[in-house]
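Multiple structures follow.
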Structure 1
């Protein structure tokens, strides 16, 4: 990568070659602007972040403690603030990504207004959000580097060569806020061609990883709701290949495809799978159908009939014209889905579950890894789970199995505040705290994400502010609950003018107009109160 000094020298040569007509251009200012915008296109971002994910996947294979994490986003500002917070608290963005949730796009970004997670929102809103997220992340780079450039100018003006050297080294080794985004393409928003077209738009916006699920596109449901309908493997694989073709067409050879199976909670299929011969993938899919043996003489008009080991079987068809699977086959279907996906171009798996239970996940992953040893998962640490109740019940059940006395606890009422200070609650909280680490080691989970965190944090913080501000606390409700906390915790947004790009604009005005620049950041700017 070109260093700051090298960038200045290269631009000086270019300016000198113009015979004096470019002498009003500062080579150092050009170098600063170039470093503040190191990614010129979304494809630059996709290529850069895909390489990050591939390195992280290899690191996880070598050591499961090197798992990765992300939080879901519904606005560029939210993603920006997450990465600023990560750099502030941990000093590095390593192994920390962003997740783009289709649920949040549907609920918060649709022109139709709030929608359920059923792929009814405009599919163009998904690549638009990817582009928006990266616009805000690049602006975070520009802001932070701009502050470093200002400090560099101050060090030079003061003759502090030691600080100048430290700052130049920090600029040359600057870590960008731009990180991988795992982007939700739902069930592909139509047929394989529609999936391919949308995948291209998402990749061109910067996505290096696409997550696609095996539900029927026009019957798609949220993974934690009822009524899910899956498709035969070949239908799903056509869309997986469409995503891969999109990556390859755009030159992103390291692009990551995450295949999600909803089979654990999906008891329905819209189609009988095509099968050429017994034991093929279509026959395996059909083997899970709930069927009844029939006499050919009693066959009804319009019946679908399967021949299984010489017996004629009629799959049970519902009034919705859907076919149902046998109860209790969800885990087996998940395992088959995952193995088939990995054998046909998928990079990572996603098994949607109804609760966060490590051994439940591991029981499926163990079977998958018997066939594909390095199988890895992306897992949804979903707010749809009641984590407190689930883990308290897990501890209750474990203690009961060990013969411990649990008579002081009502298993059905463990969410109650009366249990908050008990030993059971303490152990449950510890299991929640270590869930990601333990699941990465035991259940093959490479990436942990929370789909809807800021949907809930926005609602919670807004509720608290409204209660205080419109109540007896008045303006103190904002000052104490928000601004004072921002100042004490060093939240960058307390200087909201700076965060919006005002200082970057001042720098550009000075580049363009020199001493004639009319800058906003003078002594009368009230942001100086937060120095």
Structure 2
């Protein structure tokens, strides 16, 4: 941050140059407002955060313990409170990002009402949410700096230098965002236009998936349909052009493959010669050799390995891949994406298993040695059951007695205090560091955490407030905990910007300002 005094001097020079007409303008107030609004546009944010993300990627390549993390946010207030909490408890925002989940945009931000994750929500709602997230983070900067300015005004002369040091070394709440563009919301031109809006709103990193845009499904549901590589690579190009056009030369593209759980394709890939990318894509299709004389009306055939073959086709016209080819297809998807403009990978899996992920990454790294993943630590996984079963299987393989456990019922509370459950919880605790080290995962995110926390906390409040606890249900379980845990928004007027507004009123109106923060403001009770 520019030196506080330098900002004041620059403002004073400008004001003096305008003569008496600007006599009412206070240079220190101008300097404060400028510092409170460091990022003027979304592109300022994208440039700043892209640099951070690139540095983090380089640091991870040198030391895998330097992985990064994020939580999905569906509202600016959620993003703001997350970053305020991180600064309070962990003292720095370094290596902590935001994630914008298309799933949560569909479920919580669409004017159609709650929708499944199938790209049916309004395209513009994605860019609008990015802008909202950063508006709230910029307000968090303004709020915290405003508090420091008030401290500076009321401090003794001997204490002012320490407060000025805090102002000059202020760490912004603005951090990189990994933003979900789904499958591009249409063709490559639609992807480009959508990417531009997202970047202009502040996104330095865009995540794109290889599903068919108009039949896109959530990565953890059935019915996923992938596109031939050439179509996906065209959309990666479209996103890169959007970054370059807007001057974000180090923008980051995450190429996501859903091939592990996708058994269908809409198209047979175009191929010009054996072994090219189209031929490789088609080689995974379920086919049967056919005699041209026995073809029936509407049959689709193509030549493969010198033979005429007919791919398995469903009544809806989609073609089936051979069972058991998902991992091979993921590896091919990842290699081709990295070789054609992507920076990071996302492999959507059906369970959180370090060995499974690591096995695919090892194959990818035989071709692209510095391949790195963004990984979805998804609430769609039953983490407790998955890891208890992994421990059960390991114990059984090691010859340990597992007769006290029913593998199918390991979620039961009856097992919570057992050795198996304790081992499983420890594996969950270290999953991110283990997979960062062993499976090339640079960034760990949870897509939908605040969707679930909002539901859980609301359930607990409603149960007690509308039950026999009445007002105590709120006071004991919300307000009292906010006060004792030092939750900033217990002073909700301050969090909403009341003190920022009072400072502005004083700048604009001087002694005539009608301020809200007087002795009768009930926020003073906190």
- So mean count of other Cβ atoms within 10 Å over residues 251-258, computed for just one structure, reads 25.4; which one of 1, 2 is that? 2
- Task: Figure out for me which of the structures 1, 2 the number 0.20 belongs to, where FRET efficiency 1/(1 + (r/R0)^6) of positions 419 and 499 (r between Cβ atoms, R0 = 41 Å, to 0.05) was derived from the coordinates.
- Result: 2
- Task: Match the computed value 19.8 of mean count of other Cβ atoms within 10 Å over residues 283-290 to one of the structures 1, 2, and report its label.
- Result: 1
- Highest-scoring structure on FRET efficiency 1/(1 + (r/R0)^6) of positions 171 and 411 (r between Cβ atoms, R0 = 41 Å, to 0.05) (candidates 1, 2) is 2
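The numbers here are math on the coordinates, done by the rules we state, and not lab data. In this text the structure is predicted, and so the values were computed from the model without any measurement. Cβ atoms are built from the backbone, for glycine too; each structure is taken alone.
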